[in-house]
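Only the coordinates and a few stated rules stand behind these numbers; no lab work does. Please read these numbers as outputs of a predicted model, since none were measured by experiment. Cβ atoms are built from the backbone, for glycine too; each structure is taken alone.
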Structure I
Amino acid sequence: MFDWPEIAASIVLVIGFFFAIFSANTTILYTVCFLMGLIFGRIWYKFRMSQCIPVFLAIMAFFLGFILGGIFANLRVIALTLLAGILISYWIHEKRILRTA
């Protein structure tokens, strides 16, 4: 039927949709998007060699759910804040500024 990456991506899509729907205004929406970008950057760094495709699939599913739920917000700002969060978190982990287990 479905493998675990597709199921995980579906769950993350729904989570992103509900995060965006329940954000009261655009400032909270962009802040949640940036924080989720930081989390995804850490996950991407942790699984950078072994499971890159499922992580990318989960990030894109969250992005799609966030766009669908945050229809009142600017798409470019959502994309840039998510990407900025991912890149900043990945860079922080790569430079060993923040160490994870």
Structure II
Amino acid sequence: MADKKRLERNTEDKIIAGVASGVADFFGIDRSLVRVLWAIAVLFGGFGGLIYIILWIVLPEAGQDRTVADDLREKVEDSQASKEAESDDGDDSTE
């Protein structure tokens, strides 16, 4: 069975986060062309920067399953759990 192509950030050939390189690899086009088109979209359309940031967050690095969003979600959950544990400890001491 053939390997499925997957859209992911290419951190081996990156300038910022590997998004443009990953998009170029996925579609099989030149990385420089994607980077130039992205720069034009940022300068003239304004939407290129927002799309880049969104893809940076939601695309995993090449060879990994976790995304930046997964890491952020885990940190928030850990922070909330520790705050709940601290507030539970504080409530027990006052009774």
Original post:
For which of the structures I, II does the calculation of helix-only ellipticity at 222 nm (-39500 (n - 2.57) for each DSSP H run of 4 or more, over all residues; to 500) return -20000?
Top reply: II
Subject >> Per mean count of other Cβ atoms within 10 Å over residues 31-38, the highest-valued of structures I, II >> reply: I
Subject >> Comparison of I, II by relative contact order in percent (Cα under 8 Å, 6 or more apart) - largest value held by >> reply: I
**OP:** State the single structure among I, II that was used to calculate FRET efficiency 1/(1 + (r/R0)^6) of positions 39 and 87 (r between Cβ atoms, R0 = 41 Å, to 0.05), giving 0.30.
**Re:** II
Subject >> Identity of the structure behind 22, 19, 9 (criterion: semi-axes √(5λ) of the Cα gyration tensor in Å, calculated), options I, II >> reply: I
